[in-house]
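In what follows, structures are represented as C-alpha cells.
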Structure 1
Amino acid sequence: MTRALSLLGMARRAGCLLIGQDRVLGAKGDLFILTAEDCSPSVLRKVAPRLVKGVSVCLNMRGVTRETLGRSVGVNGAQIAALPIGSGFIKNLAELLQ
C-alpha cells in the first residue's frame with residue numbers, strides 16, 4: 001500500500017490527481033475514485049450517482065485513513081481522491097493495489 005500511496009503523491013505533483021469531494025464530484029469524465037477507509041457516509045452517497053451511471057470506478061482503500069491518504073498527497077487530510085481514467089498512473093496503481 002505504501003507504494004500505491006507514493007504513486008498518488010507523484011500523480012499530485014504531476015497535476016493529475018483530484019483531491020477532495022468538491023473537485024472529484026465537480027470533475028467531468030470518467031474517474032478512478034479512491035476513498036479512505038474512514039470516508040464519511042455522506043461523501044459516499046454523493047459519489048454513488050457517478051458509479052450508477054457507469055462513468056467512474058470507486059475503490060475503498062482498506063487500512064488507509066484520511067490522515068494517511070492526505071499525508072501521501074501533501075494535505076492535512078483527504079477522504080477522497082481521483083484520477084482521470086485516461087491517466088497513465090491508473091495502470092501502475094491498479095497493479096499495486098491487487
Structure 2
Amino acid sequence: MIAEYLSAAAMCFLIVSGLIGAYGLVSMPNLADRIIALDLALISFMGAIAIDGARRGSTTYFILLAVIAIIGFTATVAATRLIEGDDLIEPKDN
C-alpha cells in the first residue's frame with residue numbers, strides 16, 4: 001500500500017522535472033543549455049517509464065528504456081560535437 005503512494009509521489013516529481021526540462025528546452029538562450037534541458041527531460045521520462053514498469057511488474061519496458069538511453073546519448077554527443085565545431089572527418093595531410 002505504501003509502495004503505491006511512493007511510486008505515485010515519484011511519478012509526480014518526475015513529471016514536474018520533465019516539465020521543467022521541456023520549459024528549459026523552449027526558453028533557454030543557447031544550444032548548450034537546451035541540450036542539458038533535453039537530457040533532463042529524457043532522464044525524467046526514462047525514470048517514469050522505469051517506475052511504471054516496476055509497478056506493473058513487467059520487464060517489457062526495459063527494451064524501450066535502452067533505446068531511449070541510446071538515442072539520448074547519441075543526440076547529446078552529436079550536439080556537443082556540433083557546438084565544439086569539430087569535424088567528424090579529420091583532414092588529410094599532404
Structure 3
Amino acid sequence: MSDDVTVLEDDIQAYSDGTVARVRVLSVPESARFEEGLKYAFHYGEVGADDPIIRFDNHHGPHELHLGEETFTIDFPGLADIHRAWRAALPPEKREDW
C-alpha cells in the first residue's frame with residue numbers, strides 16, 4: 001500500500017454458517033476515480049463464493065451495489081448511509097456485530 005493510502009477501517013467477521021462480513025474503508029488521494037478520497041467495501045457473502053450476497057463498493061471508481069450476480073450503479077449518499085443500508089440487509093442475528 002502506498003504512503004498516501006491510509007486504512008481507516010478493516011473489520012471482518014466469519015460466521016459458523018459459512019458466511020463472512022467485512023467492512024474496509026481506505027483514505028486515498030482525491031481523483032476523478034475517487035472524488036471523495038475514499039475507497040470502500042461493505043461485503044456480506046458466502047466464503048469462497050464468486051458473487052456476494054450483498055456488497056456496496058467503489059473499487060473501480062463508480063459507487064456500486066452488488067446483489068448476487070447483479071451490479072447496480074448507485075448515488076453516493078455518504079459512508080454512514082451506505083453502512084446503514086448494508087447493515088439493514090444483514091440477517092438480524094448478524095447486525096449486532098456491526
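Laboratory data are not the source of any read-out in this text; all were calculated from the coordinates shown. Nothing here was measured: the structure is a model prediction, and the numbers come from that model. Cβ atoms are built from the backbone, for glycine too; each structure is taken alone.
Upon calculation of helix-only ellipticity at 222 nm (-39500 (n - 2.57) for each DSSP H run of 4 or more, over all residues; to 500) from the atomic coordinates, which of the structures 1, 2, 3 produces -28500? Don't jump to the answer; show the numbers that get you there.
Values: 1: -14000; 2: -28500; 3: -4000.
Considering all the candidates, the number was obtained from 2.
A value of 2, 14, 28, 28, 20, 7, 0 was computed for P(r) over Cα pairs in 5 Å bins from 0, in percent; which of 1, 2, 3 is the source structure?
Working: 1: 2, 14, 28, 28, 20, 7, 0; 2: 2, 13, 17, 18, 16, 11, 8, 6, 4, 2, 1, 1, 0, 0, 0; 3: 3, 13, 24, 25, 18, 12, 5, 1, 0.
Derived from the structure labelled 1.
41 is what came out when relative contact order in percent (Cα under 8 Å, 6 or more apart) was calculated for one structure; which of 1, 2, 3 is it?
Values: 1: 41; 2: 25; 3: 16.
Only one of 1, 2, 3 returns 41 for relative contact order in percent (Cα under 8 Å, 6 or more apart), namely 1.
Given a value of 3.5 for distance in nm of label points 7 Å out along Cα→Cβ at positions 4 and 76, point me to the structure among 1, 2, 3 it was derived from.
Numbers: 1: 2.7; 2: 3.5; 3: 1.6.
Traced to structure 2.
When distance in nm of label points 7 Å out along Cα→Cβ at positions 20 and 44 is calculated, the result is 0.8; to which of the structures 1, 2, 3 does this value belong?
Details: 1: 2.3; 2: 0.8; 3: 1.7.
Traced to structure 2.
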